[in-house]
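Since every read-out is calculated from the coordinates, none of them should be taken as a lab result. Nothing here was measured: the structure is a model prediction, and the numbers come from that model. Cβ atoms are built from the backbone, for glycine too; each structure is taken alone.
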Structure I
Amino acid sequence: MKFSLFAHMERLADDQSERTLYAEFLELCRIADRNGFHAVWTGEHHGMNFTIAPNPLLNLVDVARETSNVRLGTGTMVAPFWHPIRLAGEAAMADIITDGRLELGIARGAYEYEYERMVPGLDAWQAGQRMRELVPAVRGLWAGDYAQEGQFHSFPSTTSSPKPLQPGGPPIWIAARDPNSHEFALANGCHVQVTPLWKGEDEITHLMDVFNETCASFPQTPRPKIMLLLHTYVADSGEDADRAAEELNRFYCYFGAWFMNKRSVSQGLIAPLSDEEIAAHPFYSPQAMMRDLVIGEPDHVIERLKRYEALGYDEYALWIDSGMSFERKKASLMRFIDHVMPAFA
């Protein structure tokens, strides 16, 4: 099982410098590159400072200049926000600039807050349909002389300009949860990215079961790769793990509030959550975070990851966004490198 780093710039308060946050993001990427990580992944979000990531291709082109070894993945491009000709060309240009290290993750998106602003009237079902139209179009444009009469985008014969450096184009990953998304990925020659978010071990097993069942229904299709994305913190003590569980619980309370899209937003920041609101959440709690995320000292983390490796996951993405200080993120990452990764050498 390969290891990768999943990171954004995250901003929970207006006293955090965006320039400093970006410098910290780059340093985490450099650490991953120097220490045997397979890839770095970063995503796309708009108008929300919870995750500052307006164009992952732009960030990855910069990360390419700071690194030498890691693959560079979009985790993920939000399909409804892209015209296929534009995505094909910009991804191809990024592939050239990064010397063929690009991995292109694509999803339907999740935040209603973004849908309202980027494509008014969009809902999750239509977003999924847009993704299903976009992916084969990007592949066709990379091959060249591709025309489309689609529900969302129509254009005459067109070729991606430029064409990507990697033959056939960068590998494409689909963020998948339900069986239909897994089937779409396999039918279109894509790899699969899954995240259980806060849902725990049963969901991790379920997602692999869905993937295996889908692969069995496509016996003539080479088995794609599957990546598991999960919040991970390697602690130096039990007390440190407890603190991480509280920090990640606060992070998920903010994540949930953004997802519900009912709270006021000013200057790209959600109205702060009080300690009382966080404590009253119906299913997020530090105890649940400890149970359902990978939080603990190295031996505990190794045990959990060995379980996921045995299930068949090809890649494990350490999701480092957490509301923690940069120093705590970096310390956890270094403990992962020094004490967890050697068990998988």
Structure II
Amino acid sequence: MKTMVKKLPTHMGSVKIMEFGCWIPENVLESSHIQKGINNALPELNGYDICKRAGVTERREAPEGMTVVEMGALAACDAIRNAQSNNNDIHLEDIDTVIFCSVCRMYAEPSTASLIQKKIGIHSATSFDISNACLGFLDGLIVVDSFIASGKSKLALIIGAEKGCTVLKNSYNAMINRERGTECMAALTLGDGAVAALICPDSYSGKTSLSFNAYSRTTLSHYADLSILPSMEKPMFVDSKALFDGALLHGPDMIHNLLNDIGWTKEDIDLFIPHQPSIKIIKAGLDSMGLPIEKCPITLDSFGNMASVSIPFTLQKILNENQVLPGGKILLMGYGSGLSFSMMALEVCENIADVRQAIV
């Protein structure tokens, strides 16, 4: 029986994403390597194939000893360079807000944001962390939107950096040592990467990439304890079926409500970008909304589930590859452990062609 969720309010956005930056490791960790280890240690699971079930062929792994501060700083510097190369007259001292938005953090304290802020050379800024599973980056965008709309910020830097392969290896070891079971399987899809975005007011007249039009947001606490990572040193355990069912039960209705509120139809959507934990749930979500797979860029096959980095990484990738034209409409469906949902409507800025040409 479906538990009804009250209709979510739709909030209008007031910012633009000026530019993205990213850093992706060169080292490739193939699913076949992980699968071989599982098959050797746990012959009873030989019928389980990571690639076929989740759609993850490989992911990237950061060098041993590399920190999320270093990863995040590389992505942040890339975003700043990209913005400056587009003739945006911005300087480090113009960035007044820095938010780090990932599961992986450097320490319990101080904030990872403050460490990245120091590393890239920003002397003074409002700086803090947001950590909310795979939804962190989108929550960072919502917070920055409120800051800028209320006049508390003029130029913000949002950063995400995930070392998912650390969780993957802890979970893998727990499985092959028979300390944990198949509840750790979801962690075997994780990968490493970092992304950053510069956020400016909607009134900004320089070159920008995306306009943040509207969003809705909720957390359904019924699902709060279905995906748990006790710490970065422990294996992650997930009730994948219950989360899968919860996402499909509620997500499509939330999407339809947002579209109705802003006057979009599903035919208006040029690209649909969901969080990317598995190809199975992506296809099921598309089917429930009547959207073709051709409108959904897939990155998990080569990069795995990068948690909070997945959606913004996919966004910057499709922009860099000119997969959507100026004025194009993009719909995001973010969800993460909790179970939290964020639906967002974005529009490609009219000067995006100039921006991409400058970067290329």
Structure III
Amino acid sequence: MDEDLIPPQARANLVGHKALERRMRRAIADRSLNHGWIISGGAGAGKATLAYRIARALLDPSALTETDTLQMADTRRTFRQISAGAHPDLFVAQRLWDEKKAKYQTEITVETIRKLTSFLNRTASGGGVRVAIVDTADDMNRNAANAILKALEEPPEGAILMLLSASPGRLLPTIRSRCRMIDLPPLQDDWVSAFLIDEGVDRNTAETVAPFARGRPGYALQLAAYDGAEAISLSNMFLKAAADGGDISKVIGGVSGKAGEGRWSVFREIVLSSLANSARRTALGDPCEIFPNVTSSSLLAGWELLSALLARGEALNLDRAQLVNAMAYDLRAALRQEAA
């Protein structure tokens, strides 16, 4: 498949969530849409894709092609403008690129949110609504959060503000109380794999990746595009080697060097999530194939050790091979503490 993934603002389709789209479509048609919204869901759940679909529907409702969805042809002028980041009545607040450090800033600053609030107070170019998206609200620092609260407390006429969040419970209670919530629940694995196949992913990769995406189609697409299937195989190999005392040299080779760059973040996440899920299942009395004779407390201890180790390793930019070796050592030590 083509590894140049379609960004949310240019994506014409959204998998699942048809009932949600019907409700939003009716609210837009009735002009009963709340001024503030929080769209929640895990990374890759489709939050941004949905937000841009809502934005297109608000800015050009006559261009919608279906009566019960937010579907718009990608040939429409509004679609093309938003895709290019050039629509005059849409503002997107994100972490900015730092030219000196050659990377994105770690947070959304108050200066960005002040530009957003100034935008909302302007008159719409088309005489209609102004739409602002914060992607994501989790990235706002304290001053930025306080600034967005002012926009929610005294919303200008015709202004719609959408906050994307993977952790809405961490937002200020005063922000949450002034917004309606849209939650994007996980999709079924077969829906996710079907979506991947439609996107050009081969069936074997789609069926391998889908269960590890935990219902998030966007994340599944990233896994498929950036060597996720291989990262999944390496993470399983690592966990089995840690449990059995086996060789991890192939794992180290797979996540090291230039070839391992795309696999590393997936490998790391799957190792940690597998330990957490195994601890949860074991605590509930369910059989765990990878760790059949290990207690939930040992698995939890392993997760805690590896989480701390990975955080230190990333902060200190440790050699990948040394880090994986240290991970295996710490995990084996934790698993042997209370072997059943």
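Observations on the model:
- Test item: helix-only ellipticity at 222 nm (-39500 (n - 2.57) for each DSSP H run of 4 or more, over all residues; to 500) calculated as -11000, pick one of I, II, III: II
- Among I, II, III, which structure scores highest (criterion: distance in nm of label points 7 Å out along Cα→Cβ at positions 41 and 193): II
- Value 19.2, calculated as mean count of other Cβ atoms within 10 Å over residues 169-176, assigned to which of I, II, III: II
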